[in-house]
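Colleague: Okay, got some structures for you below.
Rule-based calculations on the coordinates, nothing more; no lab input. None of these values were measured; they are calculated from a predicted model. Cβ atoms are built from the backbone, for glycine too; each structure is taken alone.
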Structure 1
Amino acid sequence: MLSALIVNAGNYLYNLIVGRLLGPKEFADAAILITFLLVLSFLAMTFQLVTAKYVVFFEDSVIQSLLNFIVKRSLFFGILLGIIIIISAGFFQSVFNTSTSSMFVIFGIGVPIYFLMSVNRGAFQGKKQFVKLSITYQAEMISRLIITLLLLYFLKIESSVLIATGIFISLLCSLYPFNLKNESVIQPLNDYHRGLLFKFFLLTAFYECTQIIINNSDILLVKHYFDNYQAGLYASLALIGRVVYFIAWMFVMLLLPAVVNKEKEGLPHGNVLLKYVGYISLLSVTIVLTSYLFPELVVRILFGEAYLEIAPLLWQYALATSIFAISNVFAYYYLSIDEYIPVVITGVLGLTQVLLIVFFHDSLQQIVIMQIIAMSILLIVQLFFFFYSTQKRG
């Protein structure tokens, strides 16, 4: 958790420095790359969660076969997605009104590396090798921060190309330490193992796609509907408001192995969920209250005077993100015990959020309000399902 806190702080610092150096207009292009990276992280998280769960769940004799199985498929999917991004670079430039298509080409080259790295992290997570897991995150964060700043300082070329290059190099650094070897007798996966993997993979992939929609659709749609200045302002708003989600992810990383272990041993685990919900709720209230009482101070400290226009929206966006972060804990809890309904609920509300923004986007404030509405409904439904399922079991 301490390492995750440092990584999130470092990634946050990276975004803040880039935002200050580039200003709202250029930061809009950088924010698209950062958003693409977040989208990629959610897609790759599918492989990480599958690896983490079944490294715990399967017997030791098939762990190496499990790792080999997932590595092959992650690389295939990563290469395919990377090729699609490279081929579609011109299309992305047109849709998101960016200054160059080269940034997408460089980004696409790094995609397979991210998927391989995620399997590596999943193995560390499942085996509870948290020191090695921490090092991979630290290596990615520190290298991206230092290399990007050096590139921006010394090279006077398109800033978005430099940002993409920094991301690519940091992905290479994130492969350290790399260890997908398991010290045990190797037995092949049987049909039972493959069936479990396939079912959980589909469920997780569907859920991660809903995360992509909810977390990133607003920034992409704003970049499409608004000019670069407004899009840059909104990107800074999203970055400040999402701090609660980034911190909440620390707890989610610890939640999944804890719940899977208890499920495997036949022990109750609802108390584990409630503990993490309590932590994140307390964190959320603190951040929303701070954003409401001192919005201009927060924006001035983090991004500077150029971004003060978004200060009145800060607490509202933080509220939307906080509601989503709490809902997310419920969804990951049920994902870890193979419950499908909460995942489907999240998907439906994610699409609802997109539709609300598509139909109601007269101003940045209206877009934020649409997210509050969608996420409030999501949390209410998740709570209802939790109490209903708990009562049914008990």
Structure 2
Amino acid sequence: MVASSSDVEQIKQQLLAFMDANIYPNEALYHEQLDGLDDRFSTVPLMETLKEKARNLGLWNLWMPANHGGLTNEQYSPLAEIMGRVLWSPEVFNCNAPDTGNMEVFLKYGTEAQKEKWLQPLLNGDIRSSYAMTEPDVASSDATNVRTRIERKGDNYVINGRKWFITNAPYERTKIFIVMGKSDPHNPNRHLQQSQILVPKDTPGVTVIRPLTTLGYDDAPLGHAELLFENVTVPKENILLGEGRGFEISQGRLGPGRIHHCMRLIGCAQRALEFACRRSVSRETFGRTLSDHQSVLEDIAKSFCEIEQARLLTLKTARRIDELGAKDARDYIAAAKITVPLMAQKVIDRCMQIHGAGGLTADYPMAEAFNYARWCRQADGPDQVHMMALGKQVIKRLAN
């Protein structure tokens, strides 16, 4: 049963109130606690306190798809935008990437035993997970390039390979990796060479080599890491869906996840614009407030227009996923994935400029949000791959 518009509006108002009461007032405390940790990839105490509050209010697993008793993608969009205004807040509501996408993988493709062992703790927020696809030695924008080997040995699979930029991997709460590798590298169909398999983080042979940074940010406590798998052995029951289904799983997982990033980025850009507007009326140069300078007014006007355009495109994309499924909505998913991160990057950059040197610091949320927007232009497929795919689809549709 799809939630009614009044139900969604009620959730939205509750979420807005929660952000006002619990998230914005605690932004400084969150970073103070994070910086005070002996291990930056361990649990921030405030996070556990806020998670409990959110769960008690029913603001929990808001990402859950409608066919599993949750919301449609279109209904979830404004909620994800609100959560995106503070980069660490989605975890408070158990709505953070990559866990939402991984939970969808378990919902869609997991066996009952896999769901019981891994999905339920994820739904409870007790553990976190990683999705290990990208590799340092190949162009991972083409997922069929992965070299990590998944070889059947009797009743087990043995995994060997190297991955990097694996979100959540350094986090102490992360307990399970979904790993993509080649189980049938000589299959003439390149899209049937890959499989995905479950690897507990504490399996012998799994090494978290190092946390990685993006533009100097380590995104702690979740982080992104380089991983090494050396003769990692797991039981055959850990294969997802069956051998040769890895590419299929990745396509089913990444469609909605790409749009979730877009939703959150709109929240980042919207908040940056609000900061810029307040800044423009509080600072003076050359005897006038910033808001009296034409260049500032133009930047704010362009930013408003671009955010609204991106929001509408994202909402339309979400609706098409609801109506057609991710596969048949892939043209709009690509369009949103191309457009929204670049929009957010440009808007946040303008807002940083209006703040002067302060805009580059952690005193404001823009610099970290800019980093998020920039790496989203690589995550879940770089701009160029989405443009190539979308261009082919548009030509096929319109050239005749």
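Colleague: Where does the value 9, 20, 35, 24, 10, 2 come from, among 1, 2, when P(r) over Cα pairs in 10 Å bins from 0, in percent, for residues 166-293 alone is the thing being computed?
Modeller: Working: 1: 9, 20, 35, 24, 10, 2; 2: 11, 24, 29, 16, 9, 8, 4, 0.
It must be structure 1, since only it matches.
Colleague: When distance in nm of label points 7 Å out along Cα→Cβ at positions 342 and 366 is computed for each of 1, 2, which one produces 2.2?
Modeller: Derived from 2, not from the others.
Colleague: When helix-only ellipticity at 222 nm (-39500 (n - 2.57) for each DSSP H run of 4 or more, over all residues; to 500) is computed for each of 1, 2, which one produces -29500?
Modeller: The correct label is 1.
Colleague: Using the calculated result 24.1 for mean count of other Cβ atoms within 10 Å over residues 86-93, pick out the matching structure from 1, 2.
Modeller: For mean count of other Cβ atoms within 10 Å over residues 86-93, the value 24.1 is produced by structure 2.
Colleague: Given a value of 23.4 for mean count of other Cβ atoms within 10 Å over residues 30-37, calculated from one of 1, 2, which structure does it belong to?
Modeller: Value 23.4 for mean count of other Cβ atoms within 10 Å over residues 30-37 corresponds to 1 out of 1, 2.
Colleague: If FRET efficiency 1/(1 + (r/R0)^6) of positions 286 and 318 (r between Cβ atoms, R0 = 30 Å, to 0.05) comes out at 0.10 when worked out from the coordinates, which of 1, 2 was used?
Modeller: 2
Colleague: Also, quick follow-up: Which one of 1, 2 has mean count of other Cβ atoms within 10 Å over residues 46-53, as calculated from the coordinates, equal to 15.8?
Modeller: 2
Colleague: Next question, about the same structure. Work out relative contact order in percent (Cα under 8 Å, 6 or more apart) for each of structures 1, 2, then name the structure with the largest result.
Modeller: Between 1, 2, the highest calculated value is found for 1.
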